[in-house]
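Please find the structures below.
Values quoted throughout were computed directly from the atomic coordinates according to the rules given, and no laboratory measurement underlies them. Note that this is a predicted model, so its numbers are computed, not measured. Cβ atoms are built from the backbone, for glycine too; each structure is taken alone.
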Structure 1
Amino acid sequence: MIKVAIVILNWNGIGYLKQFLGIVIDNSSSLGTEIYVADNCSTDGSADWVEKNFPLVKLIRLDRNYGFADGYNCALQRINAEYFILLNSDIEVTPGWTGSLISFMENNPEAASCQPKILSWHNKDYFEYAGAAGGYIDKYGFPFCRGRIFNHIEKDSGQYNSVKEVFWSSGACMIVRAEAWNKCLGFDGDFFAHMEEIDLCWRFHKTGYTVWVIPDSVVYHVGGGALPYNSPFKTYLNFRNNLFLLYKNLPARSFRIILFTRKLIDGLALISFVITGKFEHVRAVWKAHMDYYKSIRELKIKRESLKNISDKKVSKTILNKSVVFEFYIKRNKIFDKLEMNI
């Protein structure tokens, strides 16, 4: 067994691999660490390019595009390591970036996962959308971060440099204890992409583990590499997967009222897309809800199975009110104004 496996899931990302893979290798050469590229059946020659130019990188060729969730599930099944570091191909790492992550995990056996501080590659003074300085959700399942609420992204002035327990660590860059990954069965492949890490971290919490952000480690994320932020397909995945997330994980006492309220909020979002003429996103939201209803039977089975691993703890890292109301009505767009109420 190796100590640490850094696993980059790739799908037609040859440009990012050419730009960033060498930097990952140069900054991740600690003893007991191996670097893997898991290729989701790319058609751009990226797997062959890795094999030719970086023969010491372990290449896993998958037979089709499994998406983000099952792509990692398939890849990690083939790796025997104590820790997995999941790393997007469009991330620039910094010297020593793995050290504080590994050290924290070694010294905190209850931690299932942690993430570095994730800043924007395009504007390195600002946080990046996908993870920022650690992730949370509100009571209705809306995700947000230290440093990013919805599309409002804060400048990094060191305000979130403390080690902090969070609700979710970002799939863009996270270290995961293999024991916890296996115990909680990895990502849910039905998510395909988006929010699968939040779903997994919810299971971590239920099972008694914790999740953290370690800001001493810093990486820079391009973002939107595989799927642009304004893509209707991204809208579809976000709306559908959020309903999946809530159905599977909500406690019984609040299950019906939270799901009902969330559907009302989604209805308001759909109306907003109509008013602004974003009709492709209207169709995406509608399809997300229709596909959610088609999946109820499978979701019931998953919800029932999760009762066997749940200790019924409610995470202190869930905001017990609506972040939508805080952001759009009360105009609280800075995380620090919410954190006091968590």
Structure 2
Amino acid sequence: MHTDHIPEHIRQAAVKLGQNALTHATLIRAGGNNQIWRLTSAQLNCILKLYPQQNTDVRDRLDTEWNALSFLAAQKLDTVPKPLARHAQTALYEYIPGEKILDANPDDITQMAAFFLSLQAFRPQAQQIAPASAACFSTADALQQLQSRYHKLIGVATAYPALRDFLQAELAPLAAKFSKFPSYSSLPAGLQALSPSDFGLHNAIRRPNGRLVFVDFEYFGWDDPVKATADVAWHAGMELAEPLSKQFQRQMIDFFSETDRHFAQRLQDMLPIYGLIWCLIMLNEFIPEVWERRCISGRASDTEHADVLRNRQLVRARRQLEKICLLL
């Protein structure tokens, strides 16, 4: 057995999860909020996910993801990994063989939409499921989230003149226009959707046969399907080409308009607001506690790295702002 290269903290975590004979451990991803390792032994091939304790974030990502995948496993859904074991801040999940999706195609979007819509068949059984992370059920919810994210960034912007100028001179004037937009009241429970929340092809694996499996359910819960659709359009981890984004939107409109006759109009009205929220999400690296989480997970390191990453994110946010302007 080749065990000398397995980090001790991974070996100990595996033992506490009932795996005492590892032969190999490979770091798959050091994300913004967790680490993902592939573990192998004579009897096992699985994923170990570490959820570091974060004093600046009270969300229990492990509990949310474990409960979500356990719920979906009980519904016999085979397009998500099976949960296997959990202990403290770690969990084991089924390993899905395949590859990351680097070049999306229309079939990927069809599968992505089909997966999202398949979740809606389980709504009657999901009454114990909580709202998704950062769920928005009304225009007021979305604007409050926009304002909260803006104030958090403007609070640190004195140390970053380029960030301050972008927020005050470019983003704020555009956000002010939303006061003239239609305001939608809280969405009735019967029109809400089950959503992975952080949903998209960036969290999908393409099996060798071309079928997609979706991973990462740390934010799973109830949400407005308009927000879920808009998040796919604007998600910084995906950046779908416009034709593919429109394809996903059409499939969502076709489905949800059957029960919500205002769905298409709400989506059109709310897309720019959620686009602005994503502009601000792109700038999270300027927030000290977010950068701390990046460092804890191993994704980030020194000050020079921070400056490069922050400047890149500012360029991306400005490019997104230009796209939003085209919708107004």
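Computed over structures 1, 2, mean count of other Cβ atoms within 10 Å over residues 38-45 reaches its largest value in 1.
Which structure, out of 1, 2, was helix-only ellipticity at 222 nm (-39500 (n - 2.57) for each DSSP H run of 4 or more, over all residues; to 500) calculated from, if the result is -11500? Attributed to the structure labelled 1.
A value of 1.03 for Cα Rg over 2.2 N^0.38 Å, calculated from one of 1, 2, originates in structure 2.
One of 1, 2 was used to compute FRET efficiency 1/(1 + (r/R0)^6) of positions 46 and 174 (r between Cβ atoms, R0 = 25 Å, to 0.05), and the answer was 0.65. Which one was it? Traced to structure 1. To which of 1, 2 does the computed value 3.3 (distance in nm of label points 7 Å out along Cα→Cβ at positions 190 and 222) belong? Checking each candidate, the match is 1.
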